[in-house]
Structure P
Amino acid sequence: MMPGSPVLPGSTVGILGGGQLGRMIALEARRMGYEVVCLDPAPGSPCGQIAREQIVAPFDDVDAARRLGQASDLIVYEFENIPYRVVEVLEQEFRLPQGSRILRISQHRGREKTALAEVGFPVAPFRLVGDAAGLRRAVQELGLPCVLKTCAGGYDGKGQMVLNASADLEEAAAELDAVPALTGEWIVEKFVFFLCEASVIVARQETGQTATYPIGENSHRENILHSTVVPARIDGELQAKAEALGADIADALGLIGLMAIELFVTPDGLVVNELAPRPHNSGHYSWDASATSQFEQLIRATGGLPLGSTRLLTPVVMVNVLGEHVPAVLRGMPHFPDNVKVHLYGKRGAPAARRKMGHLNVLGGDPDAALNWADRLYQGRAI
């Protein structure tokens, strides 16, 4: 198949990754008439349950990745912790439009912040550090409070420490002293005081056609996304600026596929926090509330098809279902109102606390009422 030709139904989509995002991509691909294969080290992965075939192998197994490529007409990755050198091999030999460059940037907070700052996008002031002395210099230059983060591997708040006072700085310095000096493997960011957190999801084709989804207003609990309200409860002018910012970042980075851009909404405007070059938790609402879900859009954007409408069909609140919430959801389902859509990911084993097991989309109505309903559900109160 020629690189620029459309990948039509009947073709096979290969998915690097077998988690919940891969599962939802696979469900949309199968609905559209595609075959699906995936690669994931865990047998019976959420995506593997939907795919025609799952290749069970580590993500750094180049031979297994090539087997995925040989079985596929189009390859996509569903999360960013895929070794980018494996993606480099696949993009050279097979059709993997998302590519390795944007993946490599997003895998490392230092590279990500540097790439954004160099093009002039608004980010928090930051310094890259490799040891305790570098940390102290960075804090002296930036001032407290600030946030120390690992450059790679952190998610859902892991690998982060807020430094509010000198005691926090000394605790963090001791932690850095305990590991070998790794220049640039930690990033210190000036703490951003924000009104709310938001995200914009943008899709972009190889032709440059771009589409942005309505802005989502995000709320985190213990550093894990709890809910997304769409449309965000911020003024229309700021929403338009966030959508334009998302489109500009996609163009600047040469995005092909889908990207979520996490933002801080501050009294002085928007600040970019993080990028995720794939479907995102804050876009799960789109399955039930948008004309085109983010998962279908990824297939369209990478497969050379026209992008679908991102029109919001109804206001919506997405609420994550963590492991500790699963019993309450299952008990409550017979009593749910008819505007609640349940998505569970088929993860094997007993639900672990703080592990994302699914989400609920509450359609229409007042967002505060929807959030209060979810709180009552999770607290075991009458719903």
Structure Q
Amino acid sequence: MKKFIEGSYAVAEAVKLCRPGVVSAYPITPQTHIVEGLAQFVADGELKAEFVNVESEHSAASAVLGAVATGVRAFTSSSSQGLLLMTEVIFNIAGMRLPLVLACANRAVSAPINIWNDQQDVMTIRDSGWILLFAENIQEVIDLHIQAYRISEDHSIMLPVMVNLDGYILTHGLEVADMPSQEQVDKFLPPYKPLYKLDTSDPMTLGCLAMPEHYMEARVAIQKTQEAALDFIPKVAGEFKKVFGRESGGLVEAYKIEDAKQVIVAMGSIVGTIKETVDELRAQGKKVGVLKLITYRPFPKQAILNALKNVPEIAVVDKSISLGSNSPLYTDLTSAFIGQDKVSKISGFVLGLGGRDITKDSIKQVFDKLSGKQVDCEFIDVKKELLEEEYAGN
């Protein structure tokens, strides 16, 4: 059914269709509408679930950890400082191999205080063991949440999945999207059958102390499962297409790169702006394209290499920065090319921090600079006069 819907409420409706038994979250801008919607569904009897009110994001993460540990499908969401307050539990959920879906409304991290969009929050916990998916638009927001449960709960995976949607741009934006029926989701997503759970009739321990003789093997097991997920995620996307009739999900999406001489690699809502820019430049005879990463963890190295093998100039656009180093996606992508016989010229650019507008002119700047000297971490649209004041500590 087609709906003109806000992104946050699209998440709430998609999650409702997945029939979680426990929902817990703490309000933080711009995530709040998601759990407001779910709380209303529970209050109205449209979702048979326990909505757990808590005093912080750390408590919310702990509540859903407990739920999935006892064999109940659960959901939570957060953003920015709230996600970082969850960090201890975020690592625990993955380390205990508990399936869970979390919606992250990506937002800049303080200080200075900023409530607008970039992707610094999720990048701060990218090494926690979670599978990380990024949505370009509201339709993908819906589809990826449904697929996330299918991926997370499969007995070959048993890892949590975080679906990332850009704050305000997608959480508060409105689009026409196809909302699946309950029958379709039930066909695609079977009831949760835990591989293991806490049960007084069959006692077990989760998250116990691991001595040096065992800890490394636990981390290696997560790494190998992440690697195996590179094959499983596209299979889930294929199953999704059979049930819902549209392509969505997977590892990467190529847009007009078959004959491209220049390609931008990016994640999230910025890809829509890049596609429009590519169309304009193509009309002017320029051979440009964009490669969208849908899956960031596990990092789809081989899919990226296959897609970019004939592209001489590559630009990686990040909406985050590893302060003191380079940007995360750029670092990951350049490492993927190590040891390859044919290495493209790869440059890294940082755009849109703290919600700075990313326009088609911004993207054209990236393409223009790509023709010049290779750069590792160039900031686009920086106001030099303000930078000088900040650098001076004024």
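Read the figures in this text as sums done on the coordinates, not as results from a lab. Just so it is clear, the model here is predicted, and its values are computed rather than measured. Cβ atoms are built from the backbone, for glycine too; each structure is taken alone.
With mean projected area of the Cα convex hull in nm² computed per structure, which member of P, Q shows the largest figure? Show your work: numbers first, answer last.
Details: P: 19.2; Q: 21.4.
Max of mean projected area of the Cα convex hull in nm²: Q.
Distance in nm of label points 7 Å out along Cα→Cβ at positions 192 and 304 computed as 3.7: which structure among P, Q?
Numbers: P: 3.7; Q: 3.2.
Considering all the candidates, the number was obtained from P.
With FRET efficiency 1/(1 + (r/R0)^6) of positions 48 and 112 (r between Cβ atoms, R0 = 41 Å, to 0.05) coming out at 0.85, pick the structure among P, Q it was computed from.
On the way: P: 0.85; Q: 0.45.
Source structure for this number: P.
Check the numbers for distance in nm of label points 7 Å out along Cα→Cβ at positions 232 and 248 across P, Q and tell me which is largest.
Working: P: 1.5; Q: 2.1.
Structure Q comes out on top.
Quick one: helix-only ellipticity at 222 nm (-39500 (n - 2.57) for each DSSP H run of 4 or more, over all residues; to 500) came out at -9500 when computed from one of P, Q, so which one is it? It would help to have the intermediate numbers written out before the result.
Working: P: -9500; Q: -12500.
Source structure for this number: P.
Work out which structure the value 1.04 belongs to, where Cα Rg over 2.2 N^0.38 Å, for residues 56-199 alone was derived from one of P, Q.
Q
Quick check on the output: 0.80 is FRET efficiency 1/(1 + (r/R0)^6) of positions 72 and 360 (r between Cβ atoms, R0 = 41 Å, to 0.05), derived from one of P, Q. Which one produced it?
Attributed to the structure labelled P.
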